[in-house]
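*Asks:* Pasting the structures here.
Computed from the coordinates by the stated procedures, all read-outs in this text should not be read as laboratory data. Predicted model, so just to flag it, every value in this text is computed and none were measured.
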Structure I
Amino acid sequence: MRLWGKVVSGMMLFIAAVFVVVSIFVPEARWASVVIVIILIVLARLGVPALVRLFSSFTGDEEILANGIVGSATIASLKPTGWRYNRYYPIVRFGLSVETGGAAYPVEIKQAVDPELLQRLDPGVVVGVRVDRYNHKKVVIDWRE
């Protein structure tokens, strides 16, 4: 999990600990505090990691960009999902034909795109990609190329 996800989860667990202390010293607030503690623990352990995975899939995985196999892909289809990352970057569903030195294979990904760049993308355009070394279905478009 990314650092900001760990920080948010840690803060939620800290707040849960505060509510545990409150439930010990304020008997009238015990049940409400217990419910809040349970909710915070579930969110810290499950919700925050899920959000980190969701948003990292939209922005492109930095690990794959740094260490992935260099390749190229032809855009077969692209369709905006209606979602935006940071209220600015549209999330686009790409159908790609990926080639990393062998035979081309189809992959579908979702990734955030700069709106100005999106205007220049159409089916048939070739883009640079990075492919995960262990799972060739994990592909990130490398906008630097």
Structure II
Amino acid sequence: MNEIEKLILPFEEEVINILKFYNDSSYSPYSNFKVSACLVIRKNDKIVYIGGTNVENSSYGLSICAERNAVFRAIAERMNPLDYEIVWLFLSLYVPVEKFITPCGACRQVISEFVEDIPIIIYNKKFNKKTLFLREIFKEKFSPSDLK
């Protein structure tokens, strides 16, 4: 067990319950690939869980991934990571397959808008887990400085 997994151990049961709930909420009639995500934000002693699920549309470009759904919900719930003195924040991603699936490029870009790096805990359908860091899977990002 790595250091991040030790840190999340006290919260893991709640995270898994949230992931299961949002996985059941998935609207994925085209791919039948249900994905859920849970952001965990800690500020001082306050822990906030923000869940999200994928929502598909027959016009695929209008679909949204679980990870972006969770990030956008965090913003809507006034949990903007930029406004918090973040002790840690991580994304737990649950997918109903045996292999570990990482966030897509769009989700990586959205997450990187708010944090430079976070651990991403990925669970497969057996709830085995793998920990990656955003910096490992997203080395070059588009940033505000690119607009100047």
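*Asks:* With Kirkwood radius over Cα pairs in Å computed per structure, which member of I, II shows the largest figure?
*Replies:* The structure with the largest value is I.
*Asks:* May I pose another question? Looking at structures I, II, which one was helix-only ellipticity at 222 nm (-39500 (n - 2.57) for each DSSP H run of 4 or more, over all residues; to 500) calculated from, given that it came out as -8500?
*Replies:* II
*Asks:* Upon calculation of mean projected area of the Cα convex hull in nm², for residues 97-136 alone from the atomic coordinates, which of the structures I, II produces 2.8?
*Replies:* On the way: I: 3.5; II: 2.8.
Corresponding structure: II.
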